[in-house]
Structure 1
Amino acid sequence: MRIAELFAQGRPVVSFEFFPPKTDAGYTSLFKTIAELKKLDPGFVSVTWGAGGSTRRKTVELVTRIQEEIGLTAMAHLTCVGASRADLNEILDALQRSRIENILALGGDAPPGYTPHSDGFTHADQLARFIRSRGSFCLGGACYPEVHPRATSPDDDLRHLAAKVEAGVEFLISQLFFENEDYLRFVDRVRARGIDVPVVAGIMPVISTASIRRMAELSGAHIPEALAAELDAAGDDEAATMDVGVRWATKQCRELLDRGAQGIHFYTLNRSPATRKVWTNLFEPQR
């Protein structure tokens, strides 16, 4: 199913993100996670693309297995980094053969010293336009409530975002954030710019203080003082840290849905317990 059609149904869409494991044991664990999360009836799931395209084959294989064997709508991430037009054509051919209709078109995080391919692309709008020329894929794109780390200003960030939508992106998924006002103000700015596609809120329930601080630094997201204090109080206690993360994410999601968010995209880190708990807090009383 084309993901854009899910948003057209007029109710919030819940989705999950995974990444290709490095080992066979990791795949076994991941499919156990996916089986657990399938019970929550997500609208779709997505699979990330490794740095420099390092997991391109695994990404295609994983979205294919998820869609064919598990029966969930799966979206493949695809980036510009390390790929020529010929590489991209090969990947798109493979996705079409596997009947994967949905792609998240990304610029990608270039490794240090990276030189773009002479016959490739450097920006997500270029990639989106190329994919659109290849067929009827449904395209998603990324957005940054706290401004893209490489943008020179919020206005510059919105200009690039508008270019992606003009190139064919039909919905946007946000980078992780921990203050809802950052997302809500961003959506207001997006709408004022004339961008009217769905803007999905990206949420990562905290399960490790060290990991979330590292991810926040890489993405440009800030951790509120109140959340930082709770995580510090939890210390090295993994269960206490997860409790903090679940409570914070539940509060975020509840307010976002109450204030009109069209979707919640959970960054699962290939684990199910925290995401399941947040989902249960949000929706179980309604069942």
Structure 2
Amino acid sequence: MSDATTDSLRQTAAQLLAEGKVSLVVGYGRDNGTPSAAAVFVRRAEDAARLLFDALCFPNLAVYLTKKEVRDLAAAPQGGQAAAPSRKIALVVKGCDLRAVNVLLREHVIPREDIVLIGVRCAGVGEPRLDKCQACEVHDPQGCDVAVGPPVEAKPSAERRFAAAEAIEAQTMQERWAYWRRHLDRCVRCYACRQVCPLCYCKRCIVEKSMPQWVETSSHLRGNVAWNIARALHLTGRCVGCGECERVCPAGIPLGAINQKMAKLVHDWFGFESGRSPEEKAPFTTYAPDDPEEGIL
């Protein structure tokens, strides 16, 4: 990623804040000195220099759009003002992040008029590039209010699209169970996967409900399997494959393979890919007489 991308991002953010078009910019920074970038929250034009974009900007910042604390920060007065001149939030998004925003818009979780999307033309993150980035088809995010960075020429690798799921599909049923038993037995139920997911925005998660208790809360194989199945079903037809759940898992569980398998089924059955646009008609929330019945029988 070139320095020109960071320069353009900073200029765009500073202008939006100086003109009062937004009251908060949520972007990437490295205030804590760590190699990987993290979210930073910029409210003044002169602080736009905190923003950056490079190959270590992993997080999907769309997760912050549903946080009450972030909305409150955008509305809070500053500099002696009685109220913020605008309550709009500007969000820096890569192509994969934009797909998550599209799902939030499709599900009417956030109003489009309350956000300004700063799209970053991205060739992929990670050194070397992550598998998801090598299969990505949205290096140039479309539908943003403004885009920064030079054009990207990157051809998606189609064979990597469902590679993790297909590798497990090639195993016997006994091998699959041994594989998942080995991985899910390590789950400590920290719920980092849930917290980092932009599409896990329920005010009260199923694992926190005790009357009735659908999912056992103890960290053992039975409860861990139930939790991961519940989460996979909740994300079916919604997950955009940003990979954040797997990236933050302290136990190193291949959660992306679970989501990828569900996405592959939805693609094969319905020809659907989540997050392509906010107007898309998603499976399980729409109906057509010629829908296949394999998924409900």
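What follows is calculated from the coordinates using simple rules that are stated; it is not laboratory data. None of these values were measured; they are calculated from a predicted model. Cβ atoms are built from the backbone, for glycine too; each structure is taken alone.
Looking across 1, 2, the calculation of helix-only ellipticity at 222 nm (-39500 (n - 2.57) for each DSSP H run of 4 or more, over all residues; to 500) that yields -10000 traces back to 2.
Of the structures labelled 1, 2, one was used to calculate relative contact order in percent (Cα under 8 Å, 6 or more apart), giving 16. Name it. Here the read-out was taken from 2.
Between structures 1, 2, the calculation of FRET efficiency 1/(1 + (r/R0)^6) of positions 236 and 260 (r between Cβ atoms, R0 = 25 Å, to 0.05) yields its largest number for 2.
Among candidates 1, 2, the computation of mean projected area of the Cα convex hull in nm² that gave 14.9 used structure 1.
Comparing Cα Rg over 2.2 N^0.38 Å, for residues 68-203 alone across structures 1, 2, the highest figure is found for 2. When distance in nm of label points 7 Å out along Cα→Cβ at positions 4 and 196 is calculated for each of 1, 2, the greatest value falls to 2. I have 21.9 for mean count of other Cβ atoms within 10 Å over residues 12-19, calculated from one of the structures 1, 2. Which structure is it? Checking each candidate, the match is 1.
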